[in-house]
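Next up: some structures, all given as structure tokens.
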Structure P
Amino acid sequence: MFRAVMGGSGMTAETVDFWSKVFELVAATDQWKNDYINKSALDGTYMGAEKFGLYSTENSEQLYQMGKKIGLFE
């Protein structure tokens, strides 16, 4: 299961870029890796806005079925 932060569809490119850089910096810290990723047994891969957008588009049906299975969609 992935973890993601998503913004609204009306965000400017500058805002997307700003937050992408913030989360990239956070994901690179030892504190994030040790206190969150390792302790939670997660894969710490950071995708960024563009790469995650492609990932979610390519995997939209699988993601929908996962959401449906856990009750996100009725």
Structure Q
Amino acid sequence: MASRTDWLAKLFDLVLRGKRPVTTVDNFTLLVEAIVGKNNHAVCVERIVANPAARNVIHGGIDSTPRPTS
């Protein structure tokens, strides 16, 4: 059985390859968890910035994330 870390790493790779859409806030939250779990954050950010599909996922996730009301 794969660990959660392995599962999140696979999710990250699938999103970067455009094979896994991120269409809900919950999916975006999992993607953020996958990013935070990476050992080398600089390489992770470079991979996201270099990939137009990944950038679109990040932009879409930020736009759809609920904001607290005051």
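Assign the value -0.60, -1.33, calculated as log10 I(q)/I(0) by the Debye sum over Cα atoms at q = 0.17, 0.27 Å⁻¹, to the correct structure from P, Q.
Numbers: P: -0.81, -1.21; Q: -0.60, -1.33.
It traces back to Q.
Taking distance in nm of label points 7 Å out along Cα→Cβ at positions 5 and 53 for each of P, Q, which is largest? Write down the numbers at each step before the final one.
On the way: P: 1.8; Q: 2.7.
Of structures P, Q, the maximum of distance in nm of label points 7 Å out along Cα→Cβ at positions 5 and 53 occurs in Q.
Tell me which structure, out of P, Q, gives -15000 once helix-only ellipticity at 222 nm (-39500 (n - 2.57) for each DSSP H run of 4 or more, over all residues; to 500) is calculated. All intermediate terms of the calculation are to be shown ahead of the outcome.
Details: P: -15000; Q: -20500.
Only one of P, Q returns -15000 for helix-only ellipticity at 222 nm (-39500 (n - 2.57) for each DSSP H run of 4 or more, over all residues; to 500), namely P.
Quick note: the coordinates plus some simple rules give every number you see, no bench work behind them. What you see is a predicted model, and the numbers here were worked out from it, not measured in a lab. Cβ atoms are built from the backbone, for glycine too; each structure is taken alone.
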